[in-house]
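Structures are listed in the sections that come next.
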Structure I
Amino acid sequence: MSFQDDGYVVIKNVLTTEEVTSFRNRLDKYLENSVSLRRDRSKLVPGWAGNSPELGDDLNNLHQDKRILTSLENIFNGEEFRYVSHSDLHQNKTTTWHRDHHDLLRGKCSLVDTWHKDCFIVKVCLLLQDHNDNKFGLWMQPGTHLSDTEAEGVHIDSNATDLIIFDQRILHKGQVSKPDYVDIYKKNRYLLTFGYGLNNKYSDLHEAGATLRQNQQRGEMK
């Protein structure tokens, strides 16, 4: 499997099991006692990275973790990249097939330009629970980051300690079936996401759109 051809990669054991346990415990308490954007049984905190000191320095600043940045150096082939002020904290999220280019469109990037070779923005994901014995993890349609096409979906079997990186243009989804993860395992399903892109105008547009969306959503939290 190659990131260039498939549009995603799983990097094993970036976190330790002790970190996963600690992060989950803190997130449970944080989302029980803090405001969030609520949809059905899910909770979302947009723009949380660097803005949630209650979570502790390590978790609040996870988007700056050297292990993640080192992994991204390989994805960007040594070219200059940056964090694009895009972070979402999801608890028990459900999603159907979609691409993650909507923040670019909000930033006034044309749909055609989202396919430009220099419009290279990736999503870094941490699912803080194992998905090797279930199908409630992330699903990808390999190769669909290269053009507006569809392909057969595959489930990503991942551990709670793994890092998943994918091109934001790829068709992907999360859990959609009922009963869902929390019904079966009796614990919350977590997805932490961060956005990074080449240091260019496309990342500027994405950042503008992501900031607009996150600010609007934060205004709706309760």
Structure II
Amino acid sequence: MRSMLLAATVLALLAVSSAAHAQIPFLVFKASVTLPVQFPGLDKKGNPATLVRKLGTNDIINLALGRSLATKPDKATEVLALAADDSTPGTLSKLVVYNPSSNSFTATVWTQSNSTLLSNPNFTNIVGVANANIVATTLGTPSQNGFSATVLSGGGTGKGTGGSAKAASTSLSGPLKFTVTDADNVTTTIDGIVIAGKFKAGGGSLGVVFE
């Protein structure tokens, strides 16, 4: 399963351009992401300031599904996951909202491009860099809650054996634009920059999805 490690490794930190290929096997691994977004705004005194909005795993699921960030994802049907293209170097890998009940992908958060991987012969030690292409939200109500298409860059490390893998990145950075609507029904579009975003994926495979 060298391809799985590969894909689940550094591809993990990003995912990959989606070219239409029939019956690609994707190994699915639970993922977590933190994106601290810095953007221009006003402080409590009304002075210009750089503000920070941190997006966590649940926020990313909700934005990809086009709904309020106050929504609690259903763990039975909504899991943030790395869909690792089971090939070498796994260029079709992507970050998705995975439905364990139906073993299918509900939404794509990002795809991957411009990836470069280095590994030892048995793929138990991998490093790499790639772009994470954020996919514009199409589900739910994107005009109120959702991502705009942008591109992050990152690098990471990973390893894997058999049906398990471990991957991580702490260098995701680049522009990020998204729209949120708060409890007072005020809609705001945040157009900022991510610095030192974090990504993790791994453990045992949650399943295999063919697309």
Structure III
Amino acid sequence: MIDIHIPASLEYKTTNASLLATALKNMRSFDEIAGWNKKAMAEVEVMHSILNAIEEKQQKVTPVLSQEQQEHEAKPFLTKLFDGRKEQKRWLAEQSRLAREKAHIENLIDQFESAIDFTPDTLDDLKELIIECKQQKEELLKEKKAVNAQMSSIRVDARQQTANTNYGNYGKGDRRRIRLNKESALRPQESQKVAIERQVTKLDQIIIWLERFQ
């Protein structure tokens, strides 16, 4: 299933986006898709306008913070020492909030644009999409198999190195080094494997969602 997650926002009224996200889950026909795509593209335009408004607010915050810093630096040492700088903290908090809002809306735009790209317009388009998703899944499974082989090789190599260390306490340092090296080598492989599995799960959900239109 193509799922859209709607974040809470103070800058963007998410009512329409939430309705569209719910409608996306329940669509069953190409006519519904056509209507949904039209509304979704219009809502994406609204989100872009909100982004522009946020960026304008961010541009206003930057010089205010700069001015606040200059005024603080101009104060006598003791005054600076006991200055709580409440105004600066307030503007820094606003700066962080705006950055979070912008990131959330950019992510939401990406989710909607992805959903638009994966909603088929015709039966031929649907068949092509399903084939593409299945091919991508096969490629990911091959990649996962290769990662598993690399991880297995790392573990075998570590076991062989451990077998060649001195017995008992004399070899503890060497075995500890081997274990740490093994874990360090496996870490990126494990992260890659998790990422691949997450993509495969997502593709499975999309394929199931697409097959309802056949």
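FYI, it's all coordinate maths here, none of it is from the lab. All figures in this text were calculated on a predicted structure; none of them were measured in a lab.
Could you tell me which structure in I, II, III was used to calculate helix-only ellipticity at 222 nm (-39500 (n - 2.57) for each DSSP H run of 4 or more, over all residues; to 500) as -29500? Please list the in-between numbers first.
Numbers: I: -8000; II: -3000; III: -29500.
Structure of origin is III.
Of structures I, II, III, which gives 26.8, 75 when Rg and Dmax of the Cα atoms in Å is computed from the coordinates? Don't skip to the answer; put the middle values down first.
Working: I: 16.4, 44; II: 16.9, 58; III: 26.8, 75.
Considering all the candidates, the number was obtained from III.
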